Structure 1
Amino acid sequence: MDIKQFEGRKRDHIRHALDPAHQTRKLGGLDQIHLHHEALPELAFREVTLSTSSLGQPIRTPFFVAGMTAGHPDAKTINARLAIACARRGWAMGVGSQRRELETQEPEARDLREQAPDLFLFANLGISQLISEPVEKIRRLVESIDAQALVIHANALQECLQPEGTPNFRGALKKLTEVCEKLGFPVILKETGCGFSPQTLKQLTEVGLRALDVSGLGGTHWGRIEGARAEEKNPGDLYALAAKTFAEWGEPTLDSVLTARKLLTGVEIWGSGGVRSGLDAAKLIALGAHRIGYAQPALESALQGEETLNRWMERQEFELKVALFCTGCKTPAELQNKEGVWKRNGN
């Protein structure tokens, strides 16, 4: 591994993720969902709680910050700020890809557990790396940061459009099944902004996943980001040109959640990909999502400081509570299971 190149790429990713041009908000489908207003909710607002359960454990909120950054010095500061805030408010958090740790045996995220001992933490590895590594080595990766679960990210489009990419997914389903069976930790499969099609979801029914994070089209688009990186280095580059062609590629968050809930039984569905408010979170919960993930807006807030991050998190929680109250639901679980609480605009 070329460490300097790797660190430079990770810094590029942060910079480009903050660029509005690389967001696909209007393609996610959440604007199509209308939650019905309950004028007489038969509740006091103080009764509304965000407490729910996930992976067999009670949790204070359904929110989590998705794994975003790792592999460079700046990541430690960003992740520490996020970890402390998440632990304080009862959010879960994923670390960025641990690919560098896998190759260098240096657990850069180990300090997070010391800084946030009560944090529910997800380890993170790309499926391209998962395929070639023994389960025991992957287990040590999870244990090295004292994580409670492992997130495996699938990023086929990004790997194709990244000059340094590793677009080799042959054997992915077989290895994923093996890891689910032998790892000893809950395994969550997530996309990275392109969602899951019905065909892919049907292939996942017998894998043994504990959860699926849809990470659908509607938020940060990594094809656009890799295209921007390529354009900066070499204007007119093949990767840059192809990225423009695939700038709207993916399965919308809305469709991914609805289809996953229909096809995957016994697997928690987590909603992410363009979530920008507590109301977005409520819509995804009403559609069937157990947990709700944020990435780009959490990163943007964290970079502005601890106070800004805390205010942003508080707003997400308050907005979800308002949505629960105004749909007559005391808890996220009630909203998830309430019949007739939503409609698709135009239907």
Structure 2
Amino acid sequence: MSPPRLLSTMVPGLESLIRPVDLVVRPTPLTQEKSLAERWDLQELWIKRDDLSSPVYGGSKVRNLEYFFGDALAKGADCVATMGPLGSHQVLATATFGRLHGLHTRALLTPQPNVHEAALNQRLLPSLNMEFIRCERFIDVPLGFLRIRYRRHQDKRPYWIPPGSHHPIGVLGVIEGALEIVASIRNGELRQPDDIVVPTGTCATAAGLWLGLAMADMPIRIVAVRMVPMMITGISKMKKLAMKTLEMLRRAGYRGQPKFGEILWIDEFAAPGYGQTNAGAEQAARDVAECSDFRTETTYIAKTLAMFRAKNLAGRRVLFWNTYSAVDPDPETIPFGVSV
């Protein structure tokens, strides 16, 4: 049985608005990485193992889906739709957990280099019975979006999950993760870090960490490392999403005064393009393979870890929020319509 949700304890009225489903094995573990810390000149390095958020398929997107699926099911949805690049973790997570909850799933897949995750999605999505449209060109995306988003399924429009979970509903699950970190600090498991580093796309994870720590009166600096084109992200977008989520929590009865910490927004590790690797990322991945046992990939994780190799945070105590999954889903073991 899962422990009580920390966010629900802090904001008891929240579940009258949205009652999440249980997908995440909470709390996700923390591991100290002494060898990597020494190699990268960090005082301490800890990993928040959201890659272990579920034995079915992990990663931080599972946290977002707990609240999206809870809202969808409460509204009587029988189909959920989303969109993302060809190798999108959100798309694969939606297909995986939608199948478990008996939901029809559909997605629009936008162009992306043929990295491991893209090939994985091409193989697994049909096996998970996801309906999808793959766009080979960006010019085809608007028409594909209309078909995925608005075409009815059994006389109902699908419940929409925005790209990257960029919505206050998606942020709520990340706040829960931030409160897990706070609990670990307060119970002595973790020494308070100077920084929490997170790969950043459409900002739902970074916004949730920033807001959750502020609500818990522990304003640790967030280091948001951009991994997507600047036109679709940014520090102002992150802050705006956090404030919209705070408004939702106010409607649920939250009356606290969050104490916000600093944000260090870093742009220079996203090159040469979304999903494409570079020399720093490849060396960071080799460092992890030699010194630890968690998985990396080139779209987010290895390119973010390259920042440590560049000694941007040398001498500091750091917690890295691992958004990637430790396992790939196995369609043969995932029944249709059985809750986790």
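Computed from the coordinates by the stated procedures, all read-outs in this text should not be read as laboratory data. The model shown is predicted, which means the values in this text are computed figures rather than measured ones. Cβ atoms are built from the backbone, for glycine too; each structure is taken alone.
When you work out distance in nm of label points 7 Å out along Cα→Cβ at positions 40 and 272 for each of the structures 1, 2, which one comes out largest?
If we compare distance in nm of label points 7 Å out along Cα→Cβ at positions 40 and 272 over 1, 2, the biggest value is for 1.
Compute FRET efficiency 1/(1 + (r/R0)^6) of positions 56 and 296 (r between Cβ atoms, R0 = 30 Å, to 0.05) for each of 1, 2 and report the one that scores greatest.
On the way: 1: 0.55; 2: 0.90.
Top value of FRET efficiency 1/(1 + (r/R0)^6) of positions 56 and 296 (r between Cβ atoms, R0 = 30 Å, to 0.05), among 1, 2, belongs to structure 2.
Among the shown structures 1, 2, from which was the value -13500 of helix-only ellipticity at 222 nm (-39500 (n - 2.57) for each DSSP H run of 4 or more, over all residues; to 500) calculated?
For helix-only ellipticity at 222 nm (-39500 (n - 2.57) for each DSSP H run of 4 or more, over all residues; to 500), the value -13500 is produced by structure 1.
Supply the structure label, taken from 1, 2, corresponding to distance in nm of label points 7 Å out along Cα→Cβ at positions 48 and 104 with the calculated value 4.5.
Computed on structure 1.
For FRET efficiency 1/(1 + (r/R0)^6) of positions 112 and 152 (r between Cβ atoms, R0 = 30 Å, to 0.05), which structure out of 1, 2 has the highest calculated value?
1
Looking at structures 1, 2, which one was FRET efficiency 1/(1 + (r/R0)^6) of positions 16 and 184 (r between Cβ atoms, R0 = 25 Å, to 0.05) calculated from, given that it came out as 0.10? Intermediate results must be reported in sequence, preceding the final value.
Values: 1: 0.10; 2: 0.30.
It must be structure 1, since only it matches.
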